[in-house]
Structure formats: structure tokens, C-alpha cells
1. Of structures P, Q, which gives -20000 when helix-only ellipticity at 222 nm (-39500 (n - 2.57) for each DSSP H run of 4 or more, over all residues; to 500) is computed from the coordinates?
2. If we compute distance in nm of label points 7 Å out along Cα→Cβ at positions 16 and 248 for structures P, Q, which one ends up with the highest value?
3. Matching task: 26 is the computed value of relative contact order in percent (Cα under 8 Å, 6 or more apart). Pick the structure from P, Q.
4. Give the label, chosen from P, Q, of the structure having the highest value of mean count of other Cβ atoms within 10 Å over residues 168-175.
5. Upon calculation of Cα Rg over 2.2 N^0.38 Å from the atomic coordinates, which of the structures P, Q produces 1.23?
6. Looking at distance in nm of label points 7 Å out along Cα→Cβ at positions 24 and 192, point out which structure of P, Q has the largest value.
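Just so it is clear, none of the values below were taken in a lab; they were calculated from the coordinates. Quick caveat, the model's predicted, so the values are computed rather than measured. Cβ atoms are built from the backbone, for glycine too; each structure is taken alone.
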Structure P
Amino acid sequence: MTFFILKRLGLAILVSLAVSAIAFFLLRISGDIAIAIAGEGARDIDIAAARQLHGLDRPLIVQYWVWLLQIFNGDFGQSIFFKSDVLSLVWAKLPVTLLLGVLSLAFALVISIPLGILAAVFANSWIDRLALSVAVVGQALPNFFFALVLIVLFSITLRWLPVSGSATWAHYIMPVIALGYYVAPAFMRLVRAGMIDVLSADYIRTARAKGLPAHIVIFKHALRNAVMPVVALTAVQLGYLLGGSVVIETIFALDGLGFLAYQSITHKDFPVIQAVVMLLSVLYVLLTLLGDIANAWLNPRLRIS
């Protein structure tokens, strides 16, 4: 198990470094940071001075190396637009995004696992077809469009929920539904497929032959083995929810990392964009690593292979 964890940890570090390099070079190619620092109406001499002051006249590989060393020292630089320390700014916004991601994941699991169980127990019935229809709609419906539908229905028409902000728990209801419903179909299909396979296993037939109640067979014996693949998918989907919250946070004006990323892109605040991309990518890689470790702990065959 130790060798398995070390191997996965090494891969996670390599992936994080690769993502940081790709993000750094793409942002450098997308625009001139010196112009953003000096201002749109700055003179050429001011732009040149800003370029020299911040080391932007050096080769890109040297700039990347210096930036990487600064990150290891906890220095993400200063925000061009917000005029504050980037790391402090990012940490201040992170709790909102984490809360949104965790609540969205919980919502997705709450609706997908029961639907997956029902679809498997009543396979090829109208219940199964209804559950699959719910999954298809959730997968095909863009979350930003679904968010707008929720706003029109619950905020404008019924006036039940606030449109924007993150001050109270009511502000999170529509963003959680819009973000969670989009990832729920993947869980539902995985639970359904796993339950169908497990329910046809010999030990399930033996449990039924012993006269065990149906709910004991389903929830104690079948579901325990059927949900093992969900563990890895849960970690991956949480990472996706954290990274994919940009659109939802922007629509509902939630004061999190996603909305910060949108503001930074709008104002060409490169240091903040780099920090947000780096943080979200590292979180995604870390969650994937934890999912792999949890799967290996639950299924010894994975770590042996």
C-alpha cells in the first residue's frame, strides 16, 4: 500500500507541475502583462519600465522558474486590479467555492444513488426508464441554462429565493441545484450498472434463498459492493465542481473563486488568474489522488496490480 501511495503521489506532483507550466505559458501568450501593469493608455517607456521591473524581459522559461520558486515560498505576487496580496485574496474566496462544491456533490449523491438503486431493482420497467430520462436530461441540459431557468422560476416568478449573493443559506439553493444536477447522471448510471451486476451475483441469490428481507439484501449486501466505483468518481466530480463553478458563481454573483476568476479575466489580472488556475488544478489532482487511495484501500486487487 505504501508503494502504491508513493507511486500515485509522484504522478500527482508531475501532473501538477505540467498543469502549472501549461497555464503559465498560455497566459503569457494570451497577452502582455507589462501593458496590464502599466495601464492601457501607458507610454512605451512606461511599459518597458514595467517589463524590466517585473522581470518580463527575461526568457519565458526563466520567468516560469522564478514564478515556481516564489510559489514554493508562498508568494503569488500582487494583484494588478485588486491591489492586494494574491494569496490572501484567494484564501478569502476559497471557503465559498468549497462550500458550493461540497453541497452540490451532496445534492448529486442524494438524488442519484436512490434513483440508481430503483433503476437497478426495477430494471427495464417504467421506473428504470423514468430514472434514465432524468439522467439524460441532466447530462444534456447546460448548467448555465438550467441556472437561468431556476432564476426565472424561483426568483422572478415565485419570488421565493434571492437571485445573487452569498450572505445566507438561501443564496446557495439554486447554485447547488444547478451545479449538482449536472453531475448527478454520472453517479446514477454508475450505481445502476453496479447494482445490476451485484444483484445477479451468487451470494445475493443465496441471501434471498435464506429468506432475508429485500431491504437487507439490497442495502446491506448489494449496495456495499455496488458503490465502490462511486468513491473514485466522487473525488473526481468534486474536483470538477470546484473548477466548474466559474459560470455558476458568475451567474449568481457568489463571492468565491469562480467569480474571482471571472473578474480577473475581465480585468486581465494575470497574477490572480495564475493563482486560481494553480490552486484549482492542485485541488483536482489531490482529490483524484485521494480517490485512488480510497479505491485501493477498499479493493486490494487494485494496489496489487
Structure Q
Amino acid sequence: MSEKKKNIGGQAVIEGVMMRAPNKFVIAVRQPNGIIAVKRDDIKLDSNKILKKPILRGLIGLYDALVLGIKALNFSAEKAMPDEFEKEGQSSKLETFFSMGLGLLLGILLFLYLPLQLTELSKKLFPIVEHSFLVFNFVDGVIRIIFFVLYLLIISQMKDIKRVFSYHGAEHKCIFTYEQGQELTIENARKMSRFHPRCGTSFLLIVLIVSIFVFSLIPKDSHFLIKLSSRIIFMPLIAGISYEILKLSGRYADNFIVKILIAPGLWLQHITTREPDDSMLEVAIVSIKEALRKDDDETYQKPENVEYCN
């Protein structure tokens, strides 16, 4: 009987890839000298059954992903750009908190406030937007999706982001290689698709679509500020529902109906992923192997070009 595959997720970072297995968290980063720096930590599993219930488990998972993602980005910046990292110094907790707060405010402005404001203005041009709350939320949702796609298109033209998106492609290819039961080699990974149904890009698109339906619960005659604040309050619920949809789409990815539903998310990955080179695939393979490796595996041989970091 073949061994059951572990649920593996990942994230592209600066010149590297973070991989997460059920109980391991690994970041692999290509340093300027060519050596791959690896940071490998345990993940504490929560035994609280309530937190494993649908919707709630999605919120906990997203919080964990955010915390681990920040750690991975900090480590990758330190190892991939040591000179710049030394000059700037490691950010204090206060500075990190401020940066996250600023990013959250910009996200609310770009993806909640501006679309809602434009939808309110559209009432003057299209009366049906004012009279039908279904149409109102549909227009609001379409504007958010347009903003999201434009945002991705703009940042995808930046040189540094292009490399991150290439590592994103390497992450997907290596996960596919593992999930299809093939040996984790550059040759096998190279042949795989860079478009994965459980990608964070697909998740964000699902969030935007689910929000159209959830925001319909807000009375259409509500004041603008009530509509805006209600959208912010509903975001955790929307994220939890979207997480469950993403898990189902990954589980039934071969189903014809599911293929149609996940097609837009896969299409967006044409923007957020690029074809990686072999050196990027090598980093992703190191990361996923380290995430899957058991601590007591005496047969494992560390590659010569890898160094472990605390």
C-alpha cells in the first residue's frame, strides 16, 4: 500500500521558497554565494477540536499562514540580501506592526472603500444599481475584481516581483511532483504545471466572489459608513468560507464542474507565476524535501550546497 501523501503548502519568498508540511515549516533561500540557506522548524499542532471545525479552521489556518509568511519573508531578506539587511537593520516589532497596519489600511482603501464609493457613484448613471441590491453588490464585486487584476498586472512588471513569481512557479511544480508520486528531481519538476488549484491567488479570487453574496446580507438602504464597516466585519466569515471552498476544489480538482469553477483562479496564475529556471527548482526541491524529512531519518544525506540556520 502506498504511503498517504501529506498535505503540503508553500509560499514564494525573496530568492526562495517556504514549504509547510503538517508538522514542519521550512524556508530555503539561495544566497549570493550560491549556497542554499535552510531554516527548519517544528509546527505546534493545536489539539482544540473546536478550532478544527469548518470556517474556524480556515481562520486559524490563515492566521498561521500570515505569521509564518512574515517570518519567511524576513529570513529570505536576511539571507538573499545580506548587505541591504545589515544596513537597514532588523525591523523592530513596532515597525513591523506599523507596516502591517499600513498594508491593511491600503487593502481596505483599494479593495473595499474605493469599489464601494464607485458603485455608489454609478447609481447616478445606472438607476438599476440603486433599485436592485443584487445588481449593486454585483457591480461592487466586479469593480473589486478589476482592481485586484490591475494590481497584480502592475506589480508583475517589477523586476524583483518577477523573480518571486518564478519561485512561485517552482513551488507549484515541486508540490505537483510530490502529489503525483514522482521522485523529487529537477527533471521531473520541470515537466509539471505551474498552475495549482490550491494557490493563494485562487483563494483571493474566491474571497472576492464569495464577498458578493455575503455582502448582500447588508440592507441596501444602509448608510455608506455602515456598508463599509459591515464589509470589514464580514471579512473573517468570508475568508473562512473561501478556505473551505479552496480545500474542496483541491480535493475534487479532476471533477468537470470543479474544473470550470476553478478556471478563473488558474487563469490568474498566468500573472502570479512564471516558469522557473533549474536553480529555482533546486531551491524548491530542497525546501519540500526538508519539510517532508523525519527528524530521525538516518538515511538522509544533506546536499553539499545546503547550510542549516537557526
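1. Q
2. Q
3. Details: P: 26; Q: 29.
Attributed to the structure labelled P.
4. Result for mean count of other Cβ atoms within 10 Å over residues 168-175 over P, Q: largest is Q.
5. Source structure: P.
6. P
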